[in-house]
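Computed from the coordinates by the stated procedures, all read-outs in this text should not be read as laboratory data. Worth saying up front: this structure is predicted, and the values here are computed from it rather than measured. Cβ atoms are built from the backbone, for glycine too; each structure is taken alone.
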Structure I
Amino acid sequence: MIYDVIIIGSGPAGLAAAIYAQRSELNNIVIEKTGFSGGQIINTYEVDNYPGTPGISGFDLSAKFREHCDRLNTTFITGEVIDFKLENDIKLVTLDDGSQYRSKAVVIATGGSPRHLNVPGEDKFSGLGISYCATCDGAFYKGRTVAVVGGGDVAVEDAIFLSRIAEKVYVIHRRDEFRALKSSANKLLSLDNVTVLWDSVVEGINGSETVESLDIKNVKTDEKSNIEVAGVFIAVGYIPSSQVYKDILATDEQGYIIAGESCETNVPGIFAAGDIRTKDLRQIITAASDGANAITGVERYLNNI
């Protein structure tokens, strides 16, 4: 069978694309890596900037997206894409179980994975005091001292969430101001049990069996210090999951697939939606918008071939 479109990824961009594809009566499937829809938002404690759903958890919002898809009888396939080829105008997708799927068009909505600090101790203590998901692991640190590394929206949201659980939260940021939304940053700075270490980076993560302390360096003064923590939550961005497609599609120096608001890539019939593409704002609302735009582009493409 040759599908009209294969949607790779089931975060907000992929799920929005699936909804639009079903409503447009395109023969499609959604391939999701884990068998659980939602992407990164399932790890978000509270979403307060998606219209009409103030205060909803990321888990609940992703469930609503998936329920919408299920009502439209969307077909989901679980598997990881390990190879992607072009057969003239047909796109061939190969999964890790050896199964293959062909389509006229593809929407890539694979998002990314957490970026690491690449400092001594990070590999050793991964899962032993180091986490890349505060909402997943924060409960283990009730009444203890933890650190959050980063200064963007995710880091600030993680720190606010952890302040409700931990006795004390350090926020370690290499700059002298947050990159997060002002409203979130101001909320964080108002919390009594949060201390921000500005202009600072982590140089090492120490401990015996689990994390016990962090080596900190001030990037402006070169002053070094050590803080005792039971856990560290790393939120310094994401690496786009574009490796499989890099030999076919144009990417920027960070690996994001080059595509504008239309989500069209340099290869006709291939679209990039959500956090995987080059864009100024990576939010749930822009990802969902990408999903809609991508399917609009798919329809236009199919009508011309």
Structure II
Amino acid sequence: MGVILGAWLAAAPGLANAGSLDLFYERTVMTAADSKCGLFTPQVGSALAAARAQARGAAQRAGADKAKLAQTEQRAWSKVQSTPCESRDIAVAAGRVRDAFEGYARLIRMDYPGDQSIWRADRSSSATAVRWRLAQDQSPAGDRMVFGLAGREGANAVMAVVRFRDGAAPYAARLVMRDDDVTNGPYLNQRGARLAKTPLAQRLAPPGAQVAFAAEARSRAGVDLLPKDMAAGWAFRFPPDAARTLAGLDPRESIAVDFLFSGDATRRIYVEVGDFAAGRAFLQVASR
């Protein structure tokens, strides 16, 4: 294990110098070792978790399916269970993780670019200010939506803030995404085009494979959640389960926010899944 981990730790935390599935395995090994042996500070542990989630996304982009990822995780956990915490291999690998990730752990903001959109993560400390902690901005046809996790430190609610170009006011909203419990993977309709150019509308699972989360609350958006160039908007809060489900999806697919209006009218805005899971892990400090 020490030889294998030494090879990838020389390149951490970047993805360029290792196969994506190998990197996911290696970071899972160290995450499992930390869980078993308590190797790292919460800051380094959360940085490692975020890097592991990013490696998982890279493996999915490279074509690894759910079964392959699960097999890789099981292999990593089995390796750790058979290795004593006092092992020299564990000690050497843990030291290299600390060297590789201590600087990364001190970062306050990170951008996670996808094919078409960017997740912007901000874990700056504040006990009173409400801010976007992880957000993606979408502006289709003159409308505007910011979607992601928002709140004070340690409070990250799933939120959407929207303004429609005609001033229309939705009375409700729902979040629609693939149901990972009843499907084997994403529905990626490329239609002969390169996937990176495939519109988000063609990356959403069909109705029979979807799960929906109704917004729990609606209000006028406060100025703390409005972009500087957005004078007003409507804010919707979704249940916490939505974040957990979203974090388990493939980074190449999309989800949708449906805004509901009187007269059974619906307006839909798409969000790229991208590295949501990595951004969410970046915000979290590992508990001990």
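Using helix-only ellipticity at 222 nm (-39500 (n - 2.57) for each DSSP H run of 4 or more, over all residues; to 500) as the calculated read-out, with -7000 as its value, let me know the right label among I, II. Intermediate values should be presented prior to the final figure.
Values: I: -7000; II: -10500.
Clearly, the read-out refers to I.
Taking 1.8 as the value of distance in nm of label points 7 Å out along Cα→Cβ at positions 230 and 254 derived from one of the structures shown (I, II), identify that structure.
On the way: I: 3.4; II: 1.8.
The value was obtained from structure II.
As an exercise: FRET efficiency 1/(1 + (r/R0)^6) of positions 22 and 54 (r between Cβ atoms, R0 = 25 Å, to 0.05), calculated from one structure in I, II, equals 0.35. Which structure is it?
For FRET efficiency 1/(1 + (r/R0)^6) of positions 22 and 54 (r between Cβ atoms, R0 = 25 Å, to 0.05), the value 0.35 is produced by structure I.
Can you rank I, II by volume of the Cα convex hull per residue in Å³, for residues 150-237 alone and just name the one with the largest value?
II
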